[in-house]
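What follows is a set of structures for review.
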Structure P
Amino acid sequence: MSSPGGDQELAYDVLRHLMGVVDALKRHVTAIATEFDLTLSQLDALKNLGEPCSQRALAQCLHFDASNVTDIVDRLEARGLVTRTIDPSDRRVRRLLLTAEGEAVRRKLFERAIDETPISSLTRAEQTKLRDLLARIAEPVDLPI
């Protein structure tokens, strides 16, 4: 049986490694976003636009104020990745839709993120074990694809 200090040290070490994984994944995704000339906020918006939604709903998904999302959407729209349409059930609401180009960029982004993920250095068995252990800690986040 290990001492409380030993358990605390192990938990600390595990947490340090998990935070290192988060940092590595963030660097990985940032590098890919940069190659596509996108910010992380724009990439996150694309991730959350699998289905048409209002700007307010997108802001909630991104945990931003609706006014902050306007600039993100403006830039995506200027690039031809997103379009605004009138919501047929409420003409005061603008719905955000990915354009065909936006869908293609979104797909390519997340294919690259998955194909070149830092965990690809692990064997299939190791990835399966890691997934199963992580599933005991947290629910997975939905990703496009």
Structure Q
Amino acid sequence: MHGLWPQYEKGFPEYCQLPAPRLDRSIVTSMLDVMPAPHLIFNEWDRHGTCSGQTPRAYFETVRKARAAVKIPPDYTDVQEPLSVTPRDVENAFIKANPGLSPRAIAVACGHQRLTEVRLCLSKDLQFRDCPGIAKRSCRRDQLVMPPMRGE
């Protein structure tokens, strides 16, 4: 899980409280099973969590619930070696694994020839929702390398 942030129909708010309220270390530690590094957890809170209108604890509980709402396709749950994929294959696998997810609610992001993330749009009640502004920015490469997964 990279993060969760409030989204306008076009764009998103950032850094809504400067300085951001500090995170309790127990929150950071509790999130390491779904987010790969403390630095990312602090950054997501400072940049996006402060715009959520939630306390740090409530925001990260929502992050955890959002992660639980998304099923990783079986072929991608335990990638040990780099895997050759197409963006369309990744989209289709996520759509198949997640009833209610449409092609207009997902974007596969890439950097050079590497899959960097899969972005999904959720409503405030954590249901899949279309977000054409995000989906239209999906990677257009023919082939990508999916690296082994770090964390979950």
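Any read-out appearing in this document is the output of simple, stated calculations on the displayed coordinates, not a laboratory observation. In this text, all values refer to a predicted model and were calculated from it rather than measured experimentally. Cβ atoms are built from the backbone, for glycine too; each structure is taken alone.
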- prompt: The value 0.20 for FRET efficiency 1/(1 + (r/R0)^6) of positions 61 and 85 (r between Cβ atoms, R0 = 25 Å, to 0.05) was derived from one model only; which of P, Q is it?
  reply: Q
- request: Tell me which of P, Q gives 15.6, 43 when you compute Rg and Dmax of the Cα atoms in Å.
  value: Q
message: Given 0.90 as the derived value for FRET efficiency 1/(1 + (r/R0)^6) of positions 29 and 101 (r between Cβ atoms, R0 = 30 Å, to 0.05), which of the supplied structures P, Q does it correspond to?
response: P
field: distance in nm of label points 7 Å out along Cα→Cβ at positions 77 and 133 from the coordinates reads 4.7; which among P, Q
entry: P
- prompt: When distance in nm of label points 7 Å out along Cα→Cβ at positions 13 and 69 is calculated, the result is 4.4; to which of the structures P, Q does this value belong?
  reply: P
- request: Match the computed value -20500 of helix-only ellipticity at 222 nm (-39500 (n - 2.57) for each DSSP H run of 4 or more, over all residues; to 500) to one of the structures P, Q, and report its label.
  value: P
- prompt: distance in nm of label points 7 Å out along Cα→Cβ at positions 45 and 109 computed as 1.0: which structure among P, Q?
  reply: P
